[in-house]
Structures are given as structure tokens and as C-alpha cells.
1. From I, II, which structure was FRET efficiency 1/(1 + (r/R0)^6) of positions 24 and 56 (r between Cβ atoms, R0 = 41 Å, to 0.05) = 1.00 calculated on?
2. Here distance in nm of label points 7 Å out along Cα→Cβ at positions 40 and 64 was calculated and came to 3.5; which of the structures I, II was it taken from?
3. Determine which structure produced the value -6000 for helix-only ellipticity at 222 nm (-39500 (n - 2.57) for each DSSP H run of 4 or more, over all residues; to 500), calculated from the coordinates; the candidates are I, II.
4. Between I, II, which one scores greatest on distance in nm of label points 7 Å out along Cα→Cβ at positions 8 and 48?
5. Looking at Cα Rg over 2.2 N^0.38 Å, point out which structure of I, II has the largest value.
Structure I
Amino acid sequence: MATNKNRKMTREEAGRLGGEATAKKHSREFYQEIGKKGGKATSKNHSREFYQEIGQKGGEATSRNHNREFYQEIGRKGGKK
């Protein structure tokens, strides 16, 4: 969304524009590398219980948002590998 001289840019707009500019500058490999670094830092700061808890929350959210057919399909895909 373009801004004019009478209105300040919102944080949301600024964040979106910054994210788009960053995405244009960097490659997929850049994002993969920073993701690995973030994952390593997170693993140093959190316990096994932390990962169990977020995994459980994610599983519960997935089960609320998907039906039996979803699970059958991902099961078939997993069985092909």
C-alpha cells in the first residue's frame, strides 16, 4: 500500500515492505542457512520437554483442522517413500 505525506506507514506495512525487499536480495539458500542457525540456537536454549510440548500442540491443532481423508492421504504419501 502506498503512503502519502499526510499518513504514516503502519508497522504492518513497513514489515511487509521490508520482508519483500529482503526476499528480493537473498536466495533460498540464505533462508535455509539462517533457519539452520536459528534451529541450533533454539536447541541450545530448550529442553526435550519443550519440543514434546510444541509437537503435541501442533498435532492437536492439525487434528482440529483436518479430517480423516487428510490423514489417509499423508499416510499413503509416507508409505511410498
Structure II
Amino acid sequence: MQKKISVAVKTGSKTENYEILGGGALKISIKERPVENKANKAVIRKIAEIYDKPTNKITIKTGLKSKNKIIVIDDCD
């Protein structure tokens, strides 16, 4: 089973945090800048931490070059 999550990302933040919005959407702030895919990797790590899943089960479905992303988590119960 898969779970799709809408994520709004703020890069270059001084602190890393997240907020759960209505409908299960997330707002994530990360320290990394969107250079050489570092921000996307940081988003995947943060979502893995939030949902307690391994990073290899998390995929960015859409929005690789956007602040608004659709994330898919595989093997959700």
C-alpha cells in the first residue's frame, strides 16, 4: 500500500522543523539549499524520520525542482 503526501518545502532555513497541515499535507523547513539535489535528499530523510520508515521506501513523485512536492511512501499500513 502507498501513501501520497503533499509537501511544501522551505529551503535554507536556520532550523529544521515540520508542521502537519490539513488533509495530511506537510510543511517542512530544511537547512539545505536546492543545489545538487541536496534539498530533495534532506526532504526524504526528514519524511523518513517523521513517519519512521526507511529512506528507500520514500520517493518524490512530482516536484523535483519545485517547492511543492508529492511524496509517495511505500509499504504504509
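Every read-out reported here was derived from the displayed coordinates using simple, explicitly stated rules and does not represent laboratory data. These numbers come from a predicted model, not from an experiment. Cβ atoms are built from the backbone, for glycine too; each structure is taken alone.
1. Numbers: I: 0.65; II: 1.00.
Going label by label, the one that fits is II.
2. Of the options listed, only I reproduces it.
3. Checking each candidate, the match is II.
4. Values: I: 4.9; II: 2.7.
Once distance in nm of label points 7 Å out along Cα→Cβ at positions 8 and 48 is worked out for each structure, I has the highest.
5. Answer by largest value of Cα Rg over 2.2 N^0.38 Å: I.
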